[in-house]
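As structure tokens, here come the structures.
Quick note: the coordinates plus some simple rules give every number you see, no bench work behind them. This is a predicted model, so every value here is computed, not measured. Cβ atoms are built from the backbone, for glycine too; each structure is taken alone.
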Structure 1
């Protein structure tokens with residue numbers, strides 16, 4: 001089978017299901033519906049404990065991404081979105097969902113709750129054929145492979161069953177570090193993520209988390225948090241093992257994040273040469289990378305589907321080999337689009353099910 005065959009070229013639509021209909025789950029559905037070929041992929045089922053009216057309302061009205069540009073309706077046992085009927089289950093244990101009877105080609109696990117091989121295996125035991133996970137997993141051994149679209153898609157195989165889409169931050173920074181390492185050599189790098197607030201933070205101080213910093217109000221402070229970004233980068237770029245350090249702070253905005261990248265290079269460069277390299281890479285990867293010289297603020301990148309947008313006006317080089325870059329990304333919308341990209345690539349390796357209905 002042609003591995004480069006697109007979903008749009010397939011005679012049978014790719015049948016997807018979503019487990020967990022929070023920020024990423026809703027963005028995945030919306031990105032599918034807003035795509036150039038919305039009927040090439042069918043969202044056939046969602047498992048989410050929330051009630052149908054709330055699900056329909058939050059699909060239609062989104063404080064971050066705006067009003068959904070299409071029909072959204074709650075049915076007796078599901079949703080109708082953009083002309084597609086979607087069956088909805090409300091199981092707190094995903095193993096209780098009859099996945100096998102739904103003829104789902106691929107389940108997108110978007111709850112962020114399940115990270116171990118044992119937990120993820122439960123979906124397969126319940127009848128899922130394949131599982132694409134919206135987190136890196138607890139370790140590399142917990143998934144068959146971890147994919148950053150545009151970097152290591154060739155690692156996908158038809159016989160794999162549990163694949164991780166890594167994280168939004170990994171998807172943003174790995175293409176940049178890979179480019180720098182190939183072109184100039186990376187001796188070491190330090191990553192500081194400036195991340196928008198997340199739902200593991202309270203709106204006001206409260207007994208909310210074992211990490212005491214995360215008991216503080218998300219909208220009143222810049223809050224340092226732990227991050228596994230360095231380990232995530234090393235999983236995708238093992239040649240940089242031991243050379244990457246990272247930290248993260250949450251900032252009081254609803255969406256769009258940035259990574260401040262400081263890197264020691266093996267070869268001498270300049271601001272002009274480095275920006276030319278980044279611009280050429282963005283032109284070669286138009287759906288993944290972008291560059292800008294405009295005086296942007298973070299809100300300008302809301303609903304931007306790129307994995308990373310390089311702010312060329314912020315590029316700095318010191319003594320030829322000490323460089324600093326600013327990388328913007330929509331941590332919701334960009335990542336949701338990458339999950340769908342991985343689903344499309346994977347679908348080119350297996351035959352989607354021809355559903356009798």
Structure 2
């Protein structure tokens with residue numbers, strides 16, 4: 001299938017990536033700066049994007065991460081008192097190519113019916129030779145977690161220090177740090193290749209496993225180190241990729257979804273209370289509900305397709321969710337889940353008869 005549109009943003013002769021769609025009506029700045037979109041060409045289903053401009057304090061990281069961005073229409077004259085510039089100017093500064101003026105509804109239906117697939121932004125008109133098509137079919141961005149993680153350890157102190165949390169950064173969103181700081185947690189963010197021994201040497205009250213891009217099963221070394229953290233009985237909370245990695249470390253399995261969940265309107269059901277919440281999500285893989293990890297009980301379930309959205313563990317102080325409780329551009333329904341993590345840490349502190357720092 002070939003779509004012809006108009007380019008905006010950075011000039012690019014050719015860009016290849018995994019084409020995915022996201023259904024958020026707002027939050028495009030969070031999407032653009034979310035490291036989980038590394039290696040992907042993002043399609044916005046909402047027809048007008050950019051109407052409130054570019055606002056750097058709302059970024060989830062210091063850079064953009066999609067390889068390209070596709071919209072029906074981008075707003076040339078944003079209206080917002082916080083706006084700093086329009087999308088075209090912003091994209092040029094970030095070397096991010098954009099495509100506008102195509103039928104994004106048709107493209108989204110194509111992805112829903114046939115599943116996520118690779119795509120190419122190119123200035124070359126069809127037809128394409130078989131060699132070009134084979135290159136497109138075989139494309140895969142290798143080990144995106146190592147590309148998106150921070151390069152060195154960083155500390156983010158809270159105004160009032162009660163807990164010390166290690167954020168294991170697999171492509172972490174900045175709002176995870178903000179939410180922890182607001183709850184009196186000093187945050188020590190460490191790179192993805194940090195060893196379990198190094199994490200334990202920091203004497204954390206808990207470890208937060210962050211979101212991130214790519215296939216969770218590729219991260220063999222991280223999974224092995226995470227198994228050691230589990231054996232040490234350190235409280236754990238996993239978000240998105242962190243949820244999947246924890247499940248794999250405990251003997252579970254993951255699977256690639258047909259077209260994934262991306263957007264700010266995904267309903268999930270708490271299987272322990274029956275309550276339904278609207279969540280922000282961005283993932284193409286899920287934990288297999290038919291092969292749950294050791295000691296895991298189902299916690300949340302996707303209302304639409306019944307996929308696993310959260311787990312609690314009975315044999316270690318840990319829980320995890322597939323969605324984003326820290327969502328800054330989406331619903332706030334589940335942000336209270338950070339209190340669950342604080343409760344796990346407090347229980348462990350009480351066991352060890354250790355005072356709150």
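Key figures for this structure:
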| read-out | value |
| --- | --- |
| If Cα extents along the principal axes in Å is computed and equals 64, 53, 39, the structure in 1, 2 | 1 |
| Origin of the derived value 3.4 (distance in nm of label points 7 Å out along Cα→Cβ at positions 38 and 246; candidates 1, 2) | 1 |
| Test item: distance in nm of label points 7 Å out along Cα→Cβ at positions 54 and 326 calculated as 2.4, pick one of 1, 2 | 2 |
| Among 1, 2, structure where Cα extents along the principal axes in Å, for residues 190-293 alone as derived comes to 40, 29, 25 | 2 |
| Winner on mean count of other Cβ atoms within 10 Å over residues 134-141 once structures 1, 2 are ranked, highest first | 1 |
